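Bear in mind these aren't lab numbers, they're just calculated from the coordinates by the rules spelled out. Not measured: the values here are computed from a predicted model.
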Structure 1
Amino acid sequence: MAATQVDEEQHQETYFTIVSPMVGTFYRSPAPNEPYFIELHDNVTTNQSVCIVEAMKLMNEIEAEVSGEVVEILVENGAIIDCGQALMKIKPAN
């Protein structure tokens, strides 16, 4: 393995992945025309709402399980998602 590939793998292992607990539709904001819960590089705190998954007409807020920086948002707003699908990655705070 090249040194950069090893460094990248070690770096990604430090990220916490937020996954969907259910099948539904992913929304980044609480309602249309409202600001997103979070943006890339925002700092989040434990239990802070980061998105909504709509399932069977119920809006389920998904909360961060760790405090840290949002380093990747893996799903487009309005996308259909599966249970267990990765939604975003957070670099935990020290």
Structure 2
Amino acid sequence: MMIFLNMGIVIIIMFIFGNMIFVGKHKHLLIVLLSLEFLVLSIFFFMLILFSYMEYDMYMLMIFLVFSVCEGALGLSILVSMIRTHGNDYFQSFNLL
């Protein structure tokens, strides 16, 4: 029981640091994508601990990993298309209009 509590604290700290990076370093798209992947990783660890504590099947984790991989591939394709069209990954040079 104590291991689950310690891992829970580590996961909460990971989630908080991921959010701080996401909010603080929003000038580059690559850093934003890396912080989102860090958040997904912390949520995955939280679900892993929760499901193993409840003795639940791990099929939901497989579905979650599939969606997170699709999200990462979509983010990288947006990054590549932004670098090809604008030459960098700054949000300042990216105009939505």
Structure 3
Amino acid sequence: MNLRDLVAEKSVVVFARKGCCMCHVVKLLLNGHGVNPAILDVDELDEADVTQVFGGAPQFPTVFVGGVLFGGLEQVMGAHISGELVPRLREARALWL
């Protein structure tokens, strides 16, 4: 399965660097909401593949919700604080409550 298909199939996908504390924060926040995202730990070799598929140099974590780029840590935390995260997760069928 290629990366584009994975993003299209899964409700929430997180591209993360191994050992990155900001990536860990995003994973914990999503898990805390009851979301079970697909997590792809990207090492330096895989990072080139991610860059080629999505264009440009991605920042990590990179979060896709409902097949669409949601953003990184700032966007996820901002949506959480403003109350917009849960409705977006529901729309993507990542959250059933």
Value -28000, calculated as helix-only ellipticity at 222 nm (-39500 (n - 2.57) for each DSSP H run of 4 or more, over all residues; to 500) from one of 1, 2, 3, is from structure 2
When you work out Kirkwood radius over Cα pairs in Å for each of the structures 1, 2, 3, which one comes out largest? 2
